[in-house]
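Take a look at these structures.
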Structure P
Amino acid sequence: MMRIALLLIASAAALSACGLKGELERPVPMWGNPPNEGALDPRTIRAKEEQEAADKAREKAERDAQRAADAAAAEKAVTPPPAAPAPAPTTP
């Protein structure tokens, strides 16, 4: 009876350690291309995330370019014109 109890406890402990932890992803098909399952399809989710990342990168590049153009315009506006040469002194 003691052996059976130890065997059950050991098997329960061994089986509880099996399996994957965390969120599971559907594996890539071995052949073919299965139909898209809609909004919850991992391929759709991944494509949406990649599109959002690309949009953010494009917006950041546009903001940086605009800031650089604004800084160049501000520098050009602040730079004073070159000084005019002083007139030659006249002797009476």
Structure Q
Amino acid sequence: MKAGELNDVESKREALLGQLTAAESALRAVLHAHGFDQIARAHMERARAHILEAHIAINQAGQARNVSQLVADLNRVKRVVADLQRRKSQRI
């Protein structure tokens, strides 16, 4: 690849990272707001996880999980948290 082509690719990569950062910031701000039902909130949390994984895919080639792996990991974490909350409420 020529220097000009490399600069163009890097410019596009940086622009994309900027857009992803803006989207993640907007989602984080909305998640701190109140008035959304659990379904909307769950979708926004999942979208934020996908954006963060996209950052990894762009910055660290080969390190990102594929969508199926990410969803499986998110579901696993959700089950663990629900289990911990259930155990905590049983002790009270």
Structure R
Amino acid sequence: MPLEFWRDIAVVILAVEIFILGLIPLVLMYVLIRGIGWLNAQAHTYGTRAREEWRRVHEQVVHYADLIREPFERMEKLVHLVSRKTS
């Protein structure tokens, strides 16, 4: 067989190899982009849930802080009222 025939076969084989090797990064990028989309959806779901939980905890803290603060405020008003009367 002539040398030109083997040259043409080698060029075809190299082209196929380059095509296959070029597909690997494209497939990896496709999978990464799909994964990033999934991660974005999960972050939105869990972020919303975390924000709601944080708001609930904040409301409880404010409620209990008001309960603890209320007797001190009443006492302060009483002391202020008594101090005005004695002055």
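Only the coordinates and a few stated rules stand behind these numbers; no lab work does. Since the model is a prediction, treat every value here as computed from it, not as a measurement. Cβ atoms are built from the backbone, for glycine too; each structure is taken alone.
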For which of the structures P, Q, R does the calculation of distance in nm of label points 7 Å out along Cα→Cβ at positions 9 and 65 return 7.0? P
Identity of the structure behind -20000 (criterion: helix-only ellipticity at 222 nm (-39500 (n - 2.57) for each DSSP H run of 4 or more, over all residues; to 500), calculated), options P, Q, R: P
